[in-house]
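Bear in mind these aren't lab numbers, they're just calculated from the coordinates by the rules spelled out. This one's a predicted model, so the numbers in the text were calculated from it and none came from an experiment. Cβ atoms are built from the backbone, for glycine too; each structure is taken alone.
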Structure I
Amino acid sequence: MDGTIRVHADNGGKDIGLIKDGIFTKWGFSSRCVCWKHKAIGIDRRAFEQTIARYAHTILVPEKDTKVVHRIAVDDFQEHCFRDCLSLRIGEQVFCPLLYWEVLQPIAA
C-alpha cells in the first residue's frame, strides 16, 4: 500500500489514527480508554468497517501513559469483535476483548 490514510472519527470529530504501510495506529489512547465493561479496546464502527478493515492488516494501539502497545491482526480483530454503543456522543463501536491482543512492553531507557 502506498502513502498514508487518515482514519476519521465516526462522529466527524478528530482523526482517530493513521494507516501507513498496512498498519493502523490508533491515536490518543490511554489505559483509562479501555472499555472495562467489556474488558476490550474499541474502535469506531464505521471507521473500522469502511477504512481499517479494507486497507490495514495490523492494528497498533499505543498507550500514551504506560507506553505499552497493544497489537492485533485485523483478521483476528474481526473474528472476535462485537458491537456496542456506550455513548450517543461517541456512537457505535466495535470492541475486541483484551485477551486477543498481544501486549508489547516498552523498551527500558
Structure II
Amino acid sequence: MSRRYEMTIEVHSPNEAKEAAIHEAIEGHRTVDDYWDNKGSIVCCGDSNLTGGESEQAFARRVSHAIWRANGAYCSVDVRCVYLEDPPTETYTFDEEDYDKWKKAQSPAPNTKT
C-alpha cells in the first residue's frame, strides 16, 4: 500500500564541498520539489509516496544514513513527515448568535455630540 507524504529534510552544517553529493543522496530517496539554503543548512521538500509498508521512521533513518554517507561525516539531519491523505483538520461553525454579534458591531455608533 502506498501512502502520500510531504517530507521536509533539513541538513545542518554539512560539508560545503559535499553539497552536490548530499542533494543526489536525497533525490535518490525522495522526490524533491524545492531546495534552499538556510544559514548553513540545506533544506528541501517534496511530496511522494512511502511504499512497501515503510514507516516514516524507517524512511527518515534511511535518508539520514544516505546523507551521512554523502557528507563523509556526521551532520545533524531533521526529517519532518506530513501524511497528506488524512491531515488534521479543524471545523469552525458560526451560529446565529455569532451573526448577531457581528451585525451589531457593523452598526454605526450613535452620534453623541452635545
Structure III
Amino acid sequence: MPTNWPPASAPSWPPPEIGGTWLSCSDLRTLIRILWEHGFTQATPSAAENTAFFTSARCDHNHQVIGRMLVSPGGLRRYPFCVCINAAHRDLLVLWPPYYAGFGSGVE
C-alpha cells in the first residue's frame, strides 16, 4: 500500500466528465489514450499542488515519487497522480483502489 496516498484533499474519482464509465486498461499508454480521447490533458503540479499532494507521498516500497496533474476538459479540475522514481520499480499511484499500478522497470 502506498504511503500517504491517495491525498485526503484529492478530488473524487471518476471525474464527472467521463460519467460512471469504468476505465479498465491493459497498460498505462492505453489509459492515457482513452483519457486524451475524452479531452483530458496533463500538467506539471503547481507549488501548492506539490505541497498538498506529493510532499510526503511514497510508493508501496517507500520510494520517492514524482507528481503529475491530470487536467479535466476545460481545465476546471486537476487530479493528482504520481510515479515512483526508483529505476527498478515504476509504480503509478492512482486515485482508485488499490491506489497503485505496477508497470515494472523501464515502463514510462
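Can you tell which of I, II, III yields 21, 17, 12 when semi-axes √(5λ) of the Cα gyration tensor in Å is derived from it? Among I, II, III, the structure yielding 21, 17, 12 for semi-axes √(5λ) of the Cα gyration tensor in Å is III.
Structures compared: I, II, III; top value of distance in nm of label points 7 Å out along Cα→Cβ at positions 79 and 95, i.e. the largest, recorded for II. Please state which of the structures I, II, III yields 1.5 when distance in nm of label points 7 Å out along Cα→Cβ at positions 39 and 63 is computed from it. Checking each candidate, the match is I.
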